[in-house]
Structure 1
Amino acid sequence: MTANSADEILQDSFGKGLDGVLGLEVVEAGPDRIVATMKITESHHQPFGIVHGGVYCAVGESVASMSGFLWLQDTGIGGTAVGVNNNTDFLKSVSAGTVTATSTPIHRGRRQQLWAVDMVDQDGTLLAKTQVRLQNIEAR
């Protein structure tokens, strides 16, 4: 996969829908890892003033899904990848700052993929850890 096609894919997908609402921005993208950041605002808070756990779930799934998709394109398998399981552990609460999400492949196969996404604050403190299982869907 060329850098231009990866850039085009990211421009066409990230920043729209829920990713756009969350303010998720891609910093680095490739078939083996994505790094994305999100500046925390009050709209990310739950009633007690800390980041809502669902935000971490959504960020983890978005980053894992895009990682899986880029890998499918890079290998020539093609198609897309959709989340079928999302398990997110919330480790530390924050109310402000920037969250950086980084994906790492655990397993990548013809039918399924498993990705880990670590979310850290600006000091590198682990805030949440997501594991997403993806189903590979053939192109039609």
Structure 2
Amino acid sequence: MKDGQQRFDALKQKMADFHFRFGAPVKSEKCTVLFPSRWADFVCGKENAFLIGEAAGFISASSLEGISYALDSAEMLNNVLKQNAADLNAAWWRATRKLRLKLYSKIIKSRCLTAPGIRKLIMHSNIAHIPLNNSLG
């Protein structure tokens, strides 16, 4: 995100309007987000150890958002554990299939939108084009 600092500053300004007070920054840190790039990057655990959220690879490749997937997968795991299945890890793997497919589709989408040639074709193709109504009447 090239304009991350400007967006963060704008967010702080909006929050200040709601009486949040921010002092001078102590220091600024950034991190690299590791997100799945292939199907094998989704790892749900083994031997009665279960992974959820970002630990399982449940993070969006297009937005880098992960907290909602962490909460959703925690609830899903809770439901799996209540089933008392013979092989809980296999049940957990099956239960996350839809989520993994959704996130894998975001990997493919991200690759398409960041590949210059494909992106150019998409932008010029009018795919999902929404016509604007310019009438003021």
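Could you figure out which one of 1, 2 the value 4.6 for distance in nm of label points 7 Å out along Cα→Cβ at positions 79 and 95 was computed from? The value was obtained from structure 1. When distance in nm of label points 7 Å out along Cα→Cβ at positions 71 and 103 is worked out for each of 1, 2, structure 2 gives the greatest result. Suppose you compute Kirkwood radius over Cα pairs in Å for every structure in 1, 2: which one lands on 18.7? Source structure: 2.
From which structure (1, 2) was FRET efficiency 1/(1 + (r/R0)^6) of positions 23 and 127 (r between Cβ atoms, R0 = 30 Å, to 0.05) calculated, if the value obtained is 1.00? It was calculated from structure 1. If you work out distance in nm of label points 7 Å out along Cα→Cβ at positions 39 and 55 for 1, 2, which one comes out largest? Comparing 1, 2, the top value of distance in nm of label points 7 Å out along Cα→Cβ at positions 39 and 55 belongs to 2.
Source structure of the calculated read-out (relative contact order in percent (Cα under 8 Å, 6 or more apart), 19) within 1, 2: 2. A value of -15000 for helix-only ellipticity at 222 nm (-39500 (n - 2.57) for each DSSP H run of 4 or more, over all residues; to 500), calculated from one of 1, 2, originates in structure 2. Taking FRET efficiency 1/(1 + (r/R0)^6) of positions 87 and 111 (r between Cβ atoms, R0 = 30 Å, to 0.05) as the measure, the highest value among 1, 2 is held by 1.
Here, each number is a calculation from the coordinates, and none is a lab measurement. Please read all numbers here as calculations on a predicted model, not as lab measurements. Cβ atoms are built from the backbone, for glycine too; each structure is taken alone.
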